[in-house]
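Below: a set of structures, written as C-alpha cells.
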Structure P
C-alpha cells in the first residue's frame, strides 16, 4: 500500500481487499449481536411520529424500488430505505456507541448495509463483512480526529464508512470506491448544531441522512461519476476545512489476525446517551439505599462527570428544562432525576407527560452537574459518573460507576441482547416472528440472501 496514494484511495484499497475469511469467530459473534440489537431498536421505533413521517415520504414509490422498509412489505430505493430504516435504528437513542476522540454510533451503518445487500441479492456473509468494514472505518476515523469541538457532527465519518460498505456490496472497483468516498464526503457535511441546545427530531435522522447520501454516492460511482479529489488532503479538503490533519495507519486495521473495532464498541443497556449510562447505574444503586419516597427524602443531588458528559448532557440551559424526547435523552440532570424518582429508565421515561411533570421539574432544581478533571483524564477508558445524594436527615450517599453493562470491559451477553430485542419488539412483533429474526441472525452466515429477515419483521396492522 503506497503512502503516495490519497487517504480515500488507501481506505478503498483496504475495503476492497478485506475478505470474509479475514473475520474471526469473535467479531462474527459480536456482529450478530449488533445486528439483532439494531433491528430491535428499529422495530421498537416503528410507530413513532418522526419515523412515520419519513416512511410516508418513502412510500410514495419510485420506479425500480428494491429495498424494503423495515416493518413493512413495501419497497423503495436503497437510499430512501437507508434513510427510513436508519432513523428507526437511531430514534430511541438505544443503539450502540463508540467513544474516542470523536464519539459515534457505528450501528447507524447497518441500515445502509441491509438496503444495499437486499437490492444486490447478497449473502449473509457479504452482509456481515460489510457491517464489520463499516464499523472499522468509522471507528478508526473517530480515533483519528475530534470533530465535535470544531463544530461538526460525528456523522461526517459515516459518509466515508457508508460509502465504502455499500460500495463493497455493490461490487465497486477500488477506483469506484475511492470516487464514492470523494463524492459523499465533499457534498454532505453535517454541523454539530444538531446536538447543541434543544434537540429536534433531526437528531435521530442526521446519520441516516448521511448514510442515504453515502449510498447514493456509491451508486453514482458505479455509473462512472467522479468526485473532488484529493477530498481529504486538498487545499479546500476535509483536513483544512473540517478535521485538521491526521494520520491513519491502515496497516493496523482489522484482518490478517488483527482484531476489529466492532469488538470494542459499546451496547446500551438503557435508552439514553451513552455518557449517561454509568450515571443511571449509580443513581439506581443509590435509590435502593435511600428508603422511603425519594422525592421527599432527597435534598440535594450532585453529579460529577467527565468533559463529554458535561458538555453534551448538561452545559446547555435546554438540558435543564427538556421539552422534547431528543433533548431529554441527552439531559444528564433529567435522566438522573428520573432514575432516582422512578427506579428505572426506559422509553416511557421520555413521555410528554413526564417531561411536563411539575414535580420532576421541581426536583431537578435540587440537581447540580460539574466536570471532574480526574474523570475527564480517565476518559474514554472509563466513562465515569459520580453521584452524591444528601438526604433530609443529613445523611450523604455517594456512588461512582466507571464502566456500565454493555461496555467491552463488561459486555452484554447474547441472552441479554435477546432480552433487549424482545423488550423492544413486545406488542409489535408476534412471538413467532421474534424467534424467526433471532434464528436468522444466529445463522446469518449460512443465509443466501437477506430478504427473509425483512419478511420476518413485518408489523401487522
Structure Q
C-alpha cells in the first residue's frame, strides 16, 4: 500500500496588480488554495508592504503605476533574497517577462491565466521551499550529531588557511580550494559560508565526479517535465536550491568539458536555464570550487577550459595535506575520537605516547579522511582508555607487516619480484593502488602475485 505524499504547506503571498477584478479574485481564490495573501493595488503599496513583512512569494503584474513589477521584484530581492517571484504579463510583454526572469523571478504567467496553472505554479514554489527547509533541518540535525564542523590545528599552514577564510568570506568572490583528496576541502568551504553574509541561507555541496555525465546538467540546473526520457516531473536544480546561499562544486576538475562551458556562462551572467526550457532566469549564488587536480596541466592538455579556470580561481586557498601538518595530528585524532565516543571524560587521556608516535610517523596518503577511519578502528577495539598502538590498524603496529623473502644463495626471479613488492608495500604503507602504480603493474596483477606468494608459504 502506497503512502500518500503530504502536500506542501501554504505560502505567505503578496499579490500586486492594478486591476480591481483580479485583486478581488486573488483575495478569494488564494486562501481557498491554502495560502495567506496580502493584496496591493500598485507597486508603491507593494514595496511598502515588503518593508513591513517577509513573504514566501510575490505575485506581481509587470505593468503597474508607481513601480513596475520588475522594480518590485528587485526591491523584494534586496529585502529578502529567499522570496520567490512570479510575474503576470500580457502576451505583448513577453520580452519584459524574460527580463523579470533575469532579475530572479521564479516563473511568469501570461494573462489571462487559468487558476489551475497558477495553483500548479504555486505548488512548485512551495515544494522548492520545503526542499530548502528540509535541507536546513537535516544540516542542523547532522551538526548536532557530529558537532559543528571545525578546522582543527594550529600549524602555520592551518593558521594561514583561517586568515584567508576570514578575509574572503564576507566578499562575493568565487573561490578555488586546492588540496589533496581527503584533506578537508568541504570543511573549508563550509567555514567560508558560515562566516559570510549568506550564513542563514542554504549551503549545497556537490561532488562533480560523482554525478553521472548524462544527468549533470539536470542535477545542477533542473529540467522541465518531458525534457527527456524519464523526466516525468519538473525538477528543481541544485543551483536553484542554493539561491541566496553558497554552492560548493567539489572536484570541479572532473566536470565534463561540455558542462564546463555551461558553468562558465552561469558564473559570468548568473543565469541558468533548465533542461528543455527556452528561457533563462537569474540565481543569486556564491560559488566555491575545489580540486585535487592540477588545473593548469589540464588546460595545457585541453581537458579544462582556461577561461573557466581563471573564472573559478578569483581567490585561491591551499589546504595543506596531513603530512604537511604533523603537529596537528594529536588534536585532530582527539577531536575525531570524541565525536565517536562522546562519553569519554573531558580530562581523559585518549591516546598513549606510542599510539601518537605511530600516528605522527605515518605518511597519510588518505589525509584526514584516512585518519578518521583509523580513529574509528581504534574506538571499536579500545575498551579502556588510552588508545594504544595495539588498537591501531595492523600496519601501524611495530610488528613486522610483510614476510621477508629469505633465500640461501642466489635469489630466484620470483623471490626478487616478491622482495620488490614487499619493499614497495612498506614504503607505501600497504596502499596497494600506490604500489601497483609505483611498480608499473595493474592492481589485479599485484593481487595475483600476493595470493600466489601466500599459497606458496602455506604449502612450504
Structure R
C-alpha cells in the first residue's frame, strides 16, 4: 500500500494570508499533488463572534489542491487564546476522516485548529503528524513573551493569566513599568479568594490548566512531530512532550517562488542595512532604528537603512518608528512588498538584520537572506541563534539591546571585508525536493504497514 491521501490542517492558507506556516503548507500540498498524492487542505478563512459556535465550510481549488475554507463563528463567552478543544471543529474533521479516509492527518501549527484534527485522526485510527512552527501548544498568546517584555520558558497558569490580563491596556501599562509589582499582585489575587473572584481569575486558571494538560497530551498522542529547529523541540520536551516523537527538519527555499535574480556580492562601499518582515513591536524594528542612529553618530562613512513591511498592520507602532527616524534621509520605509521580490530586494543590500524580541522559531527571512548570499545580524535568542552562527554566516547581538546591536552594525561598517568572509560561509539552502523527502520519511515511520513510496 502506497501513500494515497493526506489531509493537511493549518490555521490559514494563501492567498489571503501569507506567513511561514501558510507557505510551508502550500509547498507541501502542491508538491505531494504533483507527485500523485491526493491532498485536501482545511484552513480557517474568517473568525468572528456570534451568539453560538458554528462553522460554514466552502470548497475551492488552489491549482490541483482541494482547499476547504472554514468561516468560524464562536460564542461570546469563549476567548480565542483559550480556544483549543472545539467540539464543532472536531465534528468537522471527524466527517472528513470518515468520508475521505486519509492515510495521514498532518496538522501544521495548531493555532485556531486546536486538537480537533488529532482527535479525529485518533478516533478513526488514522496516523497523525504535527509540524510545529511556533509556540502555540505552550502559549495562549503564541509568542512566549510576557506583557512586561520578558521571555517565558513555558506554561504556568498564573503567569499565563497575567499575560491574558495584559491584553487590557491598564494592566499592560503597569506590567511594563513595574513587573515585580504585577507579579506580586497576581500571586495575592490567587491566594486571596475574594480578590481573585472579583477579577474573574479562577475560571481562567482552570482553563489554562486544562489547556496545558490537553495540548501536551495531544502532542504525545500524535504519531510524529516535525520541528524546524532543535530549540523548538527542546522547549516542548522540557514542558512534557516525549523526545522520541521529534524529527528535526530545517526549512527550505524554493527558487521558483521568487523572481529570478543574478546575485552580486554584498555592497561594501556604502553599507546598506535591510529589514524585511512584519512591522510589529515583537520584531524589534524600533531597536534596529535606534541602533542605526547610534552607528551614524560614530562613523562618517555613508550608511543606509531600508525597512520593508506593511506599516498599516499596527499604525501606532509605525508612527512611533517614523518619530524615531525623524528627518533622517538615509532611513527609508518602503512599505509592503510582494514575497516573490524578497531575494531581489536583498540583492540591493549589504546585510539583513533580524532584531526580534521573542524567541522566533525558524524565521524564513533568514533562509531567504542566505539564498541571496547575504549575511544576517540576528538576536542571540531562540531559533535565530540556532540558524545564524555567530562570526560564521552572520553576527549575533543581545536581545533588546540598542547598544549591542549598534556595536555589531558598527563593526560591519568599519570592517566591510567581513561581509565577504561571512557570505562565503553561508550554506546552500535545502531544496524543496530534499525537504519533502524528509517529510515522506516521517510519513514512513507512522505508516509501519504501508510502504510510502518516494515519488520519482
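Values in this text are rule-based calculations from the coordinates and carry no lab data. Owing to the predicted nature of the structure, the values given are computational and were not obtained by experimental measurement. Cβ atoms are built from the backbone, for glycine too; each structure is taken alone.
Side notes on the structure shown:
- Each of P, Q, R could give Rg and Dmax of the Cα atoms in Å, for residues 33-232 alone, but the derived value 19.0, 62 comes from R.
- At a computed 4, 22, 31, 25, 13, 4, 1, 0 (P(r) over Cα pairs in 10 Å bins from 0, in percent), which of P, Q, R: P
- With Rg/Rh (Cα atoms, Kirkwood Rh), for residues 241-296 alone derived as 1.28, matching label from P, Q, R: P
- Among P, Q, R, structure where FRET efficiency 1/(1 + (r/R0)^6) of positions 73 and 281 (r between Cβ atoms, R0 = 25 Å, to 0.05) as derived comes to 1.00: Q
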